Structure P
């Protein structure tokens, strides 16, 4: 089924980010940090790239249940079925979202979305790679009642698109709408680490689910963002595996099989009595809350910005051709994209291997472009253009690369 509303919305996402930056400046706010925003977007890019290879398998369960076990034949074109789909998808999202904060292995597939200590529209695009896997079973009841796949897919995409605009500090409370809809005010609470805000407001579109099930909290004091166990890295791939590493370490340290299994299904704050307690939410304020940061020079800013444009074009192209292209073609596009985002993170952190990795990436990219140009003469002008960009990038790397090491300000270890 060729439904990709997310790909169509990509230009709108970037336009709205630009508008948010202008509004924030007009309001006297600074809501973006370059390295944090690029890492947010890199997580989203990784989620879209890996999703190309995973979503068919994940959606297969819905299709099988709909084809073999549905209880009713709901008409695809009836307005009431679409309303049912919107409500059903939103309720399923609430159920999964609540579980993702209270069950460790589900939290591991969602935590990347919460790691940023900023709150802006780029954070909305900071999506986790494996959340589709854990959210899929929450949608299966919709297949059982006979919700047509196209109705589910469209409503699922619309639900996701709605949640983009609520990731902002530039919009304040919206009067009566606050009673019914999930708004920026409600979602700021959800992303906060202020003790009274932790594990509240799980809604997607309708805040009525939180009000009905006792998980609602109104925004009162300004929120501080991130996770209780802070993530200190700009690596978007490690963002998706860091918590899994923690769970495996805890399982190895457990003294019984019961605890080894329980760690994966317990809430994030749980630990066996014989293990040191995890840090608990503490009172925070905007005046005392310190965000993790590493310096970014102008040379690196210009370089990453230029390459981000190229990567965004590559990923958008990948999303539009995914139904026609072979996995070999998609892999040739996707793997360099992931490599690029990891290298950006290493450069932001001043890792010694960052410049070497970027140099190697440019070399491999140059070879691939040359082979493509020779193999497909019709694309030769475009290949030559990309090759020129690659060579200029290598020269820029040689000129500014040593200044990117930040040897005196290496990123501290994650805790």
Structure Q
């Protein structure tokens, strides 16, 4: 009996632009959810326990994924949703490891409830939007693959996932890429070029973040300045100047919080102290420390200088997730995903986790998109006189946070410029 592997490729793209709209796509694959109606679920409101777990996961994932010398970016929200959906197909030891990594001492059943409520209540408006979509795609081969209806039902109930089956031919490539393009506001044209004969399943998560600054910069706020990169080289870049009202100081870094329109999301920046490298600062980060730094921000005028930046980042996350506590899911002998599906060719396990990101920050606001692809193969109060200054002119850490919980939707670092 040959083994079946689940190839999980996490493709996260973040971009900033305005006025991009989605397109309507007709999927020709058979809709597996036509006989499955989502059940009504209550969800669990985000409490201190859930926020602490999510913050810890977010920061530890970032720490394991950051590049030593390059700009880095991850979307903990997208990774969490993709892995939680996958965990609903896991059992026994594999499930236990994934539960511990994703939810700490929160069982998966409760984590589903928390994530359902958290995502449902993430605000979205005209000038500050966050849209999330999930889909599952199966090879139409009943002699080879048997999909568990309970797995589909759970992901329909809690993640509003659509599910399709097709011959995994050229039309399926068009369907999947069309779905991705539609659910990323045309930012991502495609996620696959072709489907290999070994591929039996895809799980895809799409996240789009699109927000204007509460106070946009004008041309007089933008001036050239020097940025000293992680290698000590000096580059001339465009800096955006503004006065903000929330100043950060966690003892090892100073920074600020800048709101997006509607005050539902914010941009957070941490500039390590002169005697601390950005790498050492990242190593010292904790989920609790991140949340506390944001919660205890000082109400004081802070003059900020933020460079305009844009970059892509890609990392294979297999080793990071093993280190973080779920090695069995990657082991073809130990992995247990029988609650997801079974195949005549053998066991199911995770083959690869690939994470790719793109972000651009300019004077108008921020637009971010994330696509997570899971591919399964078988082997073959302010004092005006008291002003702080934060000039992000050397490597720094930043995040886009949800103001209700202070959790990072995206978190990254700028190490330099081309």
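Bear in mind these aren't lab numbers, they're just calculated from the coordinates by the rules spelled out. Because the structure is predicted, anything quoted here is derived from the model rather than measured. Cβ atoms are built from the backbone, for glycine too; each structure is taken alone.
One of P, Q was used to compute Kirkwood radius over Cα pairs in Å, and the answer was 22.0. Which one was it? The structure behind it is Q.
Taking 17.2 as the value of Kirkwood radius over Cα pairs in Å, for residues 107-226 alone derived from one of the structures shown (P, Q), identify that structure. Label of the source structure: Q. Given a value of -7500 for helix-only ellipticity at 222 nm (-39500 (n - 2.57) for each DSSP H run of 4 or more, over all residues; to 500), calculated from one of P, Q, which structure does it belong to? Attributed to the structure labelled Q.
Computing mean count of other Cβ atoms within 10 Å over residues 139-146 across structures P, Q gives 14.6 for structure Q. Here mean count of other Cβ atoms within 10 Å over residues 115-122 was derived from just one of the structures P, Q, and that gives 18.5; the source is Q.
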